[in-house]
Structure formats: C-alpha cells, structure tokens
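Structures are listed in the sections that come next.
Read-outs throughout are calculated quantities, based only on the coordinates presented, and are distinct from any laboratory measurement. In this text the structure is predicted, and so the values were computed from the model without any measurement. Cβ atoms are built from the backbone, for glycine too; each structure is taken alone.
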Structure 1
Amino acid sequence: MDAALVALPAEAKPDAYAAHLATCMSAACDDVFTPTSQLLTAVMDEPLTLARALLVQFASLLTTVAARDQAKSLANFALERIQPRRVSFEEQMAAIRENLCKLHEEDEEWSLAARALAGIDLDSGVRSVDETYKLATCVKIAMLYLEDDDAVSAETHVKRASFLLAARDTDGEANTDPRHKALELQYKVCYARVLDSKRRFLEAAMRYYELSQLPSGSGASDRQEDGKAASDVPRVDDAELMQALEAAVACAVLAAAGPQRSRVLATLYKDERTSRLASHAILERVHLGRFLQTDIVDAFAATLKPHQLAKAGDGSTVLSRSVVEHNIVAASMVYKCVALEELGALLGVEPRVAEKAAGNMIFERRLNANIDQAAGMLRFVHDDGDAKTSWDATIARVCAATSAIAAAIAE
C-alpha cells in the first residue's frame, strides 16, 4: 500500500482510492490478491462514507477479475475484515456475497454458492430489505443446494420461502406482481424436488403433477383479460411440462403401494400426455395391477435419478422395494392364498424378503391379508360378501381394459 495514498487530503482520497482499486483488480495484474487486500485493510480505517463507497466498487469488480480463485479469496478476505463492523456495512456485505455466489455458480460449486448467499442477513433491523428480495434469496439458496442433492439444507430455505409466500398472499397487490408469480413457480419446483430427494414420493408425485398442469407458454395469448401483457405472466415450455409429468410418473411408481398411490396412478394414467412418455409402459402395468417383468423394470431404472437408486442398509433400493410391493398387490388380484416359497419365486426374491414386505404392508393397512407362518402361507382377504364392492371393482377392471384397447387402436 502506497503511504502517499494514505497521506492524501480527505477531499482527494475518494478518486485516488477508486483509481488505485481499479488498477489493483485489473486483468493486467498477475497478483490481484496482495495489493487489493492491502488496500482493503487501509480502507477499513477510513471514514465510513469512503469505506462504503469503495466496498461497493470492490463488490462490482469481483466478477471482472480474471483469476477466479484470487477473486474468491479476496471476497472471503473482505468479508472477514468487515465482520467486526458488519452492522455498518450490511449493504456492502450483501453485494460482496451476491458476487461471490456468482463466482461459485460459474464454477459449478453449488453448495459454496449457496452458503455465500445464505450469509446475507435478511432479518436485519438496520437496513430495509424488500420482501421480494427475501423470497428470491431463499428460493435461490434452495435451488443451489438441490443442485448438489443436499435436500436437508434446501428444505430449511424452502420452508422459510413458504412463510414469506403465505405472508405475501395476504397482499392483493403482491399477488398481481409478475415477479411474485415467477418466484412462486420456482418455489413449487424446489418444494417438489425436496420431497423427491427426501423420498416422500407420493407427495412429490402430486406436486410434480400440479406443475405439469400449468398453462403452456406456446399457447399463451398475447394479452390477458386484465389488460396485462402475457410476458408479465411466467410461461412454461412444453418440454418442461413434460419433464414435470415424467417426474410425477417416476415418483408415483416409486411410492409405497396402497390406496393413495392407486388414486395418483389413476389420475396420471387418465392424462393423455402420459402416453407419449417413455415410462408409459410401466405406468400402465402398475395402474392395471399387472406383474412387472425385469426388462420393464430395468428400462425404467435407466431413467431414474441417482438418489432414487440409492441403496438402503439391507442392500435393497427404493425401486426394488416398490416392485416387490406392487407385485404382491398384483398377486392378490390373482390368488386367494399363496405359499411364501412360491411368492418369493414369483417376485424373484427370497421367501423371507417377500414375507417381510407383505408383513409391513399388512401392518400399515396397505394390504388386506394375513400370514400363516406355521403353514408358510399368505392368505389374501377378498370382500366377496359385499356384492356392490365386487361389482364396482369388476366395472373398474372392464373400463380399464376398454381404455387400453381403445388406446391401442388409436395408435
């Protein structure tokens, strides 16, 4: 640091410091860190007004530094130097963190980018923070964590975003703000991905399907009824809608077998768009209660995300568990009772695995059956006494078969 610069009169320092800072952080300098860090140290001893102005300039120049590692080190150095006086430099710290986040993002360091942004104090009593800015920051942090499959950290910020959205929903003017609509859409995507990553597949399937039903951007009119331009309303590409639908199908198939899952599967199967999906074959078989063969399961597994294929402590995967449970339900439509040995062979697993899966489903009231361990039998309980229920079930099967035939003819 040049002593002559420090000795300048007060009125000459702003321009001199600004010029020196620009020179230190210019692309022509091989060593950006050393002179800039010395300048930042000196700046912290200057009057508050001058220090704030120079830190704003420093934040804006961060993304222009050619040596990205040095730029990140400088940002962290500046934040460390400012920390003891953070109350006086909240705006400047926020600007530095936002640009540090951009640097990490460009290098695909998602978690580091999220942590940089999460350091911004959104509940400061010193500066006024716009509610839209708070919401946008929380959603952005959640999206960054999800890029690294860190659903636990993302969920914290998704929950905070939900509170902010609930508060804004009481404001009629906020509900018409196009920025609010765009952020609300991003929040819904984050929430669905968090549920998916945490293996809450049934809830995730419903959220993804809700997203897939948003209006298509290609069909939007030029102007809305209230006179606002269509560009004010967030548009969703057809490809993104189909991607959300594909995710809904995947999560529904992976969800634990039971009545709720059956309702979701029925909704998806009735959606004409699912016939264009690669996963339509497994969706059809699962919905109609047919056994799932290995080739169909393997083809479906190739489309899943890594967290959906993660192994549990016993070596099984979510998919293998889901397939076993589904095939037990399919067996209940064919058999009145079946030996556990035969059931294991039918499912392609050991009899003890089949017994454990059936036992869990019975305990959770997802399967109406009982296990006779002494005889080694699984007996399904069919409510044949209720003629109306039986008749309704028969009609449902006939309608499903008719729909399948009509779809095959249409193809």
Structure 2
Amino acid sequence: MTRRTRAERPGASSSPAGAVLTPLQQTVAALWADPAPRAVPPRSAATPGTTRLVAVPRAASARLLVPAHPARAAAGAVSRYSTALTTKERVTRVALATGLRLGGARLLPDGLEARGGGLVGHLAEVLGEPVVVSVGIGTARANRKPVLEVFDRAGRSLAFVKVGDTAVARDHVAGEERALRRIADATWDVVRIPRVLHCGEWDGALMLVVSTLATTPWPRVRDGLVGRAQDEVFASLGVQRAPLVDAPLWTQARTAAEGLGEPGARLRAALDALEDRLPDRDVPIGSWHGDWTPWNMCPHRGRLHVWDWERFSSGVPAGLDAVHHAVNVATRARGASVDVVAGALARSSSDDLARAAYLVAVTARYLAAAADAGGEAIRPRADVFLDCLEREAGLHAHTRGHA
C-alpha cells in the first residue's frame, strides 16, 4: 500500500487539487484514502461506490460522523454514555438516538461522501465481515486521533478503533495496546476492560482494535463500586512494598526532568524537597489507570466498564486514581488554576504521600507533553501543576497560572 504524506492525513488543510478541506473532510480523506470527499445533503441519493456519513449535529460544530445506513448503527454511534453526563445530556442523547433509529439521519443538514475503501476496507478484512463505521475526531490537542466505532451491516457494535496517525498519537495507541495486554489476565471481578482484537500498521499509522464495552444511559451506581474498582486496578499486577522515592514513578519523573530546561530544573528541585519532607518508610506500590475520570467509565450490570487505558502504569503508591478523579472533576467544572487544583487535592485525600506522588506523576507527564510537537495546548496546564507541586514541596511557586 502506498504510504500517504503528512499533508494527506488528518490535520492537512487542503486536497491535492488545492480545495480547502474542513477538519471532518480531512479526517475522512485520510481514512478513506479519498483526497476530496464531497459535502452532500443527507437527503440526496448516494453515489454508487461511495460511503455516506452524516455530521452530528452539523458540520460546523460536529466531532462525530455517523453512518447514513443502517439506522441502527447511526443510533448506536451516539448511544455512548459515561458517568460524566448530566441528566440533560443523557436525555438529549437518548432522544437523538431514537430519532436516528427511526431514520432521522436524513433530516440532519450536513453529510459527507467518500470514495474507496481505505481503513474501512481493511477493518472488514481484520474482522472478517463487511462493516460500517462512525468517526470521532475529538478536540484539537497534541494527542488527538481518529476514534472509530465499527458496526456490522445489521448495525451491531463490533469494536472500537484508535488510529495513531501522528508521532504523539502513535505512542499513545501503542501504550494502550501494551497496557491492555499486560492486564488481560489479571483478576477482574469489579472492573471490565476492553480486549485487544487486533493491533497493526495501516498506511503508516498504528491501528488498535478493541472490543466494545456496553454502556447505559441510566446507570445504577452501587455504593462503593468506584472505590472497589480503584482497589482492583491498584492490585491488578500485584502489590509490593518500597519507599516512595525508590518506586518507578519517582525515578521516571527524575528521568523525565532531563532535557526539559528550566521546567525540568524546577521539577528536580521539587523532587529533592519532597524527599526531605516525606516519611522514609515502605508503602504499598501497585498500579493505576492514569486517566481515571467520569468520562472514561460507566457502571453496567453491577460492574464498572472502564476504557482509555493508554496512561496505565505500575510502580505507584495507592490512591492516585482517586486523586486524579477529584482533580479532573474540579478542573473541568472551574478551570485548571492553582487554587482549584489545590482545593481538589485537599478534598480528595488526607494522605500527604498520595497527593505528592500524584502531583509528581502528572506534572512530569504534562511537562513532557508540553515539550512535544503540538504541546502548546497543554503548556498552561503543565505550568499550573508545576506550581502546585512546588507548593506541596514547600517551595515558592514561580507563577499563579490558569489553564
């Protein structure tokens, strides 16, 4: 297969003929290997040999394209729920799914038509049957990547697919595959994880295919379910005891600080100060999901279905997922300022060690991401968390940022 140039992949701004493409058209152009997908009204007759997709709710604001047919697949594509959704958002999705199931895709204003098979043809070979897909493009950020839900011709969900089409996205896709394979044989009584169905190269991108996790619009959250799930993740690869400063999390943060210039020097100074302040004792060391947030989980039939495992790692003390959950709920609602993060940290845990370890882990993560190509979007958040880490370490924070 001919490998496309970067200009022909998601993020490009024009077709070979010079016509300006929207972000949705750019993504479809890359995934279908069609340099010029056409904007079409969904009510129009489909051109033979093409795939018809419909923007939800309209092209100007859409981050999701659903298949025009079958209606069940279009409805299924918008029927994804998490614990982050408000009641209003759940009702809206249920209503939209109902309308699409009744053929409402034809009533939406904007559609796209692409020629060729591209990735969809390859997925049909991988899964052994003809398929249709929805396409999500996400918000603009360094690790943005196309995410597809794959349906059979009857509209049943078969899999989700992540496409690592940039260096950063490729690293994340590879990380998720490694994580899911590492934890596949762990004992899971509370948590349910996706299974890796396939991972391989497609036209210069890394493609990960995982099983679908069911969600429900009206989940019943049993008392203690999320806490038991956190404990299960922590113990998934076993638990050892060691001083925090000897744990992989700590040594990885020191390694990450190298080559980061002035922010790296501040990170190292904070690590030094914390080593003087934290108790010198053995603590339980296990694993964490790494992005334990309401939008990455949904209770279903007594278990917690959890996705997006690309940040999973071992070698951390207990409690980091709980702290991450609290901090991200707060920052999503009120923005990522030093005061918001510090307040969420204080409410999330009374354990100084867990708070310090969490700040070390995520600050190193954000600083490394900010240094990567396209890292400008994460840099304000990295600055905020570095200030918070310095505050936790008893150092004078350099700034009082807001992200």
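Structure summary
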item	result
Given 1.04 for Cα Rg over 2.2 N^0.38 Å, calculated: source structure among 1, 2	2
Structure from which 3.5 was derived, distance in nm of label points 7 Å out along Cα→Cβ at positions 35 and 379, options 1, 2	2
Structures 1, 2, by distance in nm of label points 7 Å out along Cα→Cβ at positions 59 and 347: label with the highest value	1
Of the structures 1, 2, the one that -12500 was derived from, the read-out being helix-only ellipticity at 222 nm (-39500 (n - 2.57) for each DSSP H run of 4 or more, over all residues; to 500)	2
Highest-scoring label, criterion being relative contact order in percent (Cα under 8 Å, 6 or more apart), among 1, 2	2
